[in-house]
Structure 1
Amino acid sequence: MHGVENVVLMVHKPCETRPNSHHTPESNVKTFCQSFDAKVPQGIKIYHISAHNHEIAMTADGTKFLTGGGGQTSHRGCGTDSTWTFSKKQSGFLQLDIKDNGEIKGTFYKTNGDVIS
């Protein structure tokens, strides 16, 4: 993997979730994600993006995202902690901005195009 700086794993069901999540990680999905991560060589940054939950959330380090904003309002909830510092109960979408230097920054947007903060 010479020259690879980042790996982005996109899955439907989450590898991990924020506190108080309606849908917690299933054991087989969690095992798959951990096995995948273990195979990525040291020095390569790993990003996880999933969509199964019905809210949007992001970790403080910007490497894990829940992008399922929308759908069943009864399944939406938000919880934050020192790892999951961003969580919103609203519809939206994630945009990844990939810089020439390999840096990846995720930003959530409302369906009208406004940034969700």
Structure 2
Amino acid sequence: MKAIWSKDYDFRQDKIYRRPSCPECSKEYGCVPIIKDDDKYICLNCHKEAELDPDMKDWIDVRSEKKTEYGDCPKFEIDGVKFGCGGKGTVERHYMRNEITLKWQLMGSVCKQCGARTIV
């Protein structure tokens, strides 16, 4: 199946942008993204493997990047309830790229010492 360019909407940026899509599923459901799954590019809906032009592959590869950073766990108290442990370098933060701006955005984090979590 040969992927096509379709229009998609990013509610965070309130913008419409082009993205590689499944031609079959997009007929029925609108823009259905092609995603990277290990070394394959598949439709998010029907899971069929897609043929991509080089520019489509580059578009998906950049937006599929993820990174992890480590930081300190904050320690604070609100109304007698304690949060965090103050551990140094114990918080693992996971980031992904915004599909429009390509800036890194936080997906979530977890402290490996006390288990405190941030979910975005």
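Values quoted throughout were computed directly from the atomic coordinates according to the rules given, and no laboratory measurement underlies them. Worth saying up front: this structure is predicted, and the values here are computed from it rather than measured. Cβ atoms are built from the backbone, for glycine too; each structure is taken alone.
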Which of the displayed structures (1, 2) returns the greatest value of relative contact order in percent (Cα under 8 Å, 6 or more apart) on calculation? 1
When P(r) over Cα pairs in 10 Å bins from 0, in percent, for residues 25-88 alone is calculated, the result is 17, 30, 14, 14, 21, 4; to which of the structures 1, 2 does this value belong? 2
Structures 1, 2, by percent of Cα pairs over 20 Å apart: label with the highest value: 2
Value 2.6, calculated as distance in nm of label points 7 Å out along Cα→Cβ at positions 9 and 41, assigned to which of 1, 2: 2
